[in-house]
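I've put the structures underneath this note.
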Structure 1
Amino acid sequence: MLKIVAIVIVIAVAAVLLFAATRPDTFQVQRTGTIQAPPEKIFPLINDFNRWGAWSPWEKKDPGMKRSLGTVTAGKGAVYAWDGNKDVGQGSMEITESAAPSRLAIRLSFVKPFEADNNVEFSLIPRGAATQVTWTMRGPVPYISKIIHMFVDIDRMVGGDFEAGLASLKAIAEK
């Protein structure tokens, strides 16, 4: 009986490992919201790391986190680093492209709770008197992460934060 249980466990583990190997090598999380304001009013809120505290969902998860800004805080080359609790971890962001008022690209590097390098993009598309804001994060999925993603839905986990951030951005921009 014990031998059968061991065989079943080995087969189950092997199945998980084999299935993980078939998973995609990259991930993407994306959320879109409509804000009743022109892109010119919204763009400065995302292009300047000094202004992220007002709308970023992670600022609310750890108000006591340590933050540091580079000598440049807005536009290409701006850097923001943080070290916080288990909900926000530790890492840094650098704006790699700033095309006002339509596109912002950021290199996002995590140190904790795990090391990861991802790309973040905000696109702002005018829609009459409103703006469609799309927040996207993409990154590689190494093999160990493929196993983790089988049990943890990264889209649901991060997507909820993106939705909260877009809602806060909307509230501020529509004032």
Structure 2
Amino acid sequence: MTPNPRDHRKLVYALLIAGCFALSFCALFYPIYVIRPFRHQGPRELAWALAILSFRPLAMLCSAAAALLAATLYWHRQPRTPRRIAAVLGAAGVCLFAGLSRVNIYEMMFHPLDRPAFAPAAETKLDGDEKVIAVALAGSARAYPIRSISYHHIVNDVVGGVPIVATY
């Protein structure tokens, strides 16, 4: 029995969708995994994550286009509805990953702190070895614990009537 070329094409389209799904998944989540707060990043893995970020927009666009084309061609050659639906869901996943890759998650995680709350030094529960950014202006003083602002990286405040930005 000779293999049907139509079956071969269906397999190629299905593998193309799966490959696009895997590529877009890795291109989306690997940089997020590597470049996350409080995690040691080795120089090689950080270089890979930054390289992925640089080519990710083009890779995602090509991957989404290829997955949509493959899903369309697969749909026309596959008579079984569940397999058609699986192909469409795979292509939709690639498009979802492509859309999510356009969101800068780091901006969402590290938004500036605009209205910090303060307590007198005697009332704080800071560890004696806690690192702080200290600011003293016009007779007023503030201490910004590094641990507290590590998710914001920027604190907008007014110290002694002077607007400041504390960052590290």
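Each reported figure results from applying straightforward, stated rules to the coordinates on display, with no laboratory input. Predicted, not measured: the structure shown is a model, and the values here were computed from it. Cβ atoms are built from the backbone, for glycine too; each structure is taken alone.
Where does the value 1.9 come from, among 1, 2, when distance in nm of label points 7 Å out along Cα→Cβ at positions 94 and 118 is the thing being computed?
Only one of 1, 2 returns 1.9 for distance in nm of label points 7 Å out along Cα→Cβ at positions 94 and 118, namely 1.
One of 1, 2 was used to compute mean projected area of the Cα convex hull in nm², and the result was 15.5. Which label is that?
The structure behind it is 2.
With helix-only ellipticity at 222 nm (-39500 (n - 2.57) for each DSSP H run of 4 or more, over all residues; to 500) coming out at -19000, pick the structure among 1, 2 it was computed from.
Structure 2 accounts for this read-out.
Compute FRET efficiency 1/(1 + (r/R0)^6) of positions 14 and 150 (r between Cβ atoms, R0 = 35 Å, to 0.05) for each of 1, 2 and report the one that scores greatest.
1
Taking percent of Cα pairs over 15 Å apart, for residues 62-125 alone from the coordinates of each of 1, 2, which one would give 67?
Working through the options, I get structure 2.
Starting from the value 14.1: which structure in 1, 2 was mean count of other Cβ atoms within 10 Å over residues 46-53 calculated from?
Derived from the structure labelled 2.
Given a value of 29 for relative contact order in percent (Cα under 8 Å, 6 or more apart), calculated from one of 1, 2, which structure does it belong to?
Only one of 1, 2 returns 29 for relative contact order in percent (Cα under 8 Å, 6 or more apart), namely 1.
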